[in-house]
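Before anything else, here is the set of structures, which you'll find just below.
None of the figures in this text is laboratory data; all of them are computed from the coordinates on show. Computed from a predicted structure; not experimentally measured. Cβ atoms are built from the backbone, for glycine too; each structure is taken alone.
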Structure P
Amino acid sequence: MTAPIRPQPGILDIALYQGGASKIDGHDDPLKLSSNENPFGPSPAAVEAMGRALTDSHRYPSTDHGPLRAAISEVYGLDCERVICGVGSDEVIHFLCQAYAGPGDEVLYTEHGFGMYRISALAAGARAVQVPEAERRVDLDALIGGLSERTRLVFIANPANPTATMLQSGAVERLADALPDQCLLVLDGAYAEFADGYDGGRALVDKRNNVVMTRTFSKAYGLGGLRVGYGYGPGHVIDTLNRIRGPFNLSGLALAGAEAAVRDRDWVAMCIRVNTDERARLTGGLRQLGIDCDDSFANFVLARFADEAEADAADAYLKSQGVIVRAPKSYGLPHCLRITVGRPEDNDRVLAALASFKGAE
């Protein structure tokens, strides 16, 4: 009798990733605030570019993503040769684990860190090591204390998801200084555009050889459905990642849409400006209702309730009103609800529903 067919070690330890819900029974058109999507959608210029690209769907896309990398470099002041594009920043995270971690190695991430860090580490056969946070914030001392000679990658989302808190640049540099040899620090900047004045880690990447940053077009640029992201790092890292990147990992449609989106600076500036104003209003409104929340540096707010039971009840009530938010229980925050900052009318609806819920308690 032959031995059973088994996958590589670590893969069966992966719990399937659960995205934000999008449907509610009994509601044909619910308000979805569960996935931190841009409520205004993509730039009209991106929509137009994608329409034109459809006529070339019989052609293979470019393998080097040259025009998109050039646009990213122009807008963000990056070295074009040190940019790699992926199927969302998730794929770049996966490339990093595939290239730099394996059996016997460790990948560090924080207590409430993005779920893909653990998934990609386990898929590479590495050990995923979680270190505690301090009041929903990255605990720098805990991270440094978790480093070992086996640590190959350290992942930090900055601003963080699902907490929306942020580690300041001086603390990040201190962590980079503490890394052992053969270890990379990865700064996941999926929400960097929403943190005023933050460069996503670009300056740190440019002066070190052990820091990589990742960014996405899924949030501020409203292109979550296209799946486009990128990484920026030292030349030796980007060269390595390109050796394992599939030659046609991004479609022609995705490349055209993302290039037009990044060049439409007025559209994204408008989206960020509205988010900043509405984020402050949503935060203030929640606090007035007695619902605690930290200052947010992203496009969502993490609302904290008295306990898990109250959070569950609030979630159920919002659903009864046709509003979908995210219950981040898998991130160790069972007493919280993560609420995407929507349009003014969306946030009015959320606050009115929660006011009614609190009044009925």
Structure Q
Amino acid sequence: MNTLDFSRINTVVIKVGSSLVTNGGNGVDMAMLQQWAKQIAVLKQRGIFVVFVSSGAIAEGVKRLGWQKRPKALNELQAAAAVGQMGLAQAYEAVFSPLGIQTAQILLTHEDLRHRTRYLNARTTVRTLLEKGVLPVINENDTVTIDEIKLGDNDTLGALVTNLIEADALIILTDQNGLYDSDPRRNPQAQLIHRIAANHPDLEDMAGGAGSSIGTGGMLTKVRAAKRAAVSGAATWVASGKAENILLRLLAGETAGTLFTPDATRLNARKQWLVGQIQLSGSLNIDAGAAQALIKRNSSLLPIGCTAVTGRFERGALVAVLDDHGTEIARGLINYNSREVEKLLRQPSSQIERLLGYVAEEELIHRDNMVLRRGKDEKSE
């Protein structure tokens, strides 16, 4: 989809950062929210479905609690998020209600997007809200997340939601103009890149380091989000949220910010979900022959080619498949738990019943439940 047809954009995910929502940590910026709300109302009138992913709960909570800076302790971050979510929900209802737009709050954790059933439930909920004309406002549920399951930043969340609902585009509004060819803070000659392929090999090197002290994202997380969204064929814009009518201008095809164009290929919904996961339950090591069968022939993974298993997991878990160099070449949903897999290592499928007392499947991972990976860029066969 290197040639983007703006007239065919039907569903868009809009993500806004903490520093924009809270005016640099000084409390919810109602004037800014009203600007976005008016633009979203126009988009909805045009028949475009919109999902809004909002950061800012912790920053708003810090302000309401009277703290001078964002805390580092997990319990304090969770407390701030709990307080701040109330403020965000009230603010979004206040700006959208006068425009005749009903809002709904959805708080997600990584487990909601990792567990197949919960993933499908979340997908159905969001789609139902859109069909009813409701604007879903999504944030990570920072009140219950811990380091092991935390999505880490709402740029990633925006990309995962884009894949979740198979949106046509992701718009990331930030306090930056977009991606530059070098760090504009250090190089006054740095040039804004208006359009670039999401799978460009030098993309992450261009993105540089971290962002503000208010949020957890920087340009690097936005670039990675664009790459993740591109897996499902979605284009991504990174642009200044302070620019006048920026949403309307972007979707009208105006050159503003940076547009990351995806490959033409779209993955099916199940493989989108598999590729989109950022946490795995374990891994399987396979020999060279099995690796070739996966890569060259798009085969299922049989137990005879597996040499080792790492981690403890149950049937249906998402696991990585590692070649004999320890490089991840695939990931998929496993048909047996880790204790059973240990018994099946290097065994032909004909021995599964003898070793386990039953046969669930002849394969450890069926090819329909597996996606191949190619280095830094993720692809599907």
Self-check item: At a computed 0.95 (FRET efficiency 1/(1 + (r/R0)^6) of positions 92 and 332 (r between Cβ atoms, R0 = 41 Å, to 0.05)), which of P, Q
Solution: P
Practice problem: Could you tell me which structure in P, Q was used to calculate distance in nm of label points 7 Å out along Cα→Cβ at positions 100 and 348 as 4.8? | Solution: P
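From P, Q, which structure was helix-only ellipticity at 222 nm (-39500 (n - 2.57) for each DSSP H run of 4 or more, over all residues; to 500) = -10500 calculated on? If you can, show how the numbers build up before the last one.
Values: P: -12500; Q: -10500.
Value -10500 for helix-only ellipticity at 222 nm (-39500 (n - 2.57) for each DSSP H run of 4 or more, over all residues; to 500) corresponds to Q out of P, Q.
Kindly point out which one of P, Q the value 14.5 was derived from, the read-out being mean count of other Cβ atoms within 10 Å over residues 292-299. Spell out each step's value before the answer.
On the way: P: 20.4; Q: 14.5.
Derived from Q, not from the others.
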Practice problem: Rank structures P, Q by relative contact order in percent (Cα under 8 Å, 6 or more apart) and report only the one at the top, that is, the highest. | Solution: P
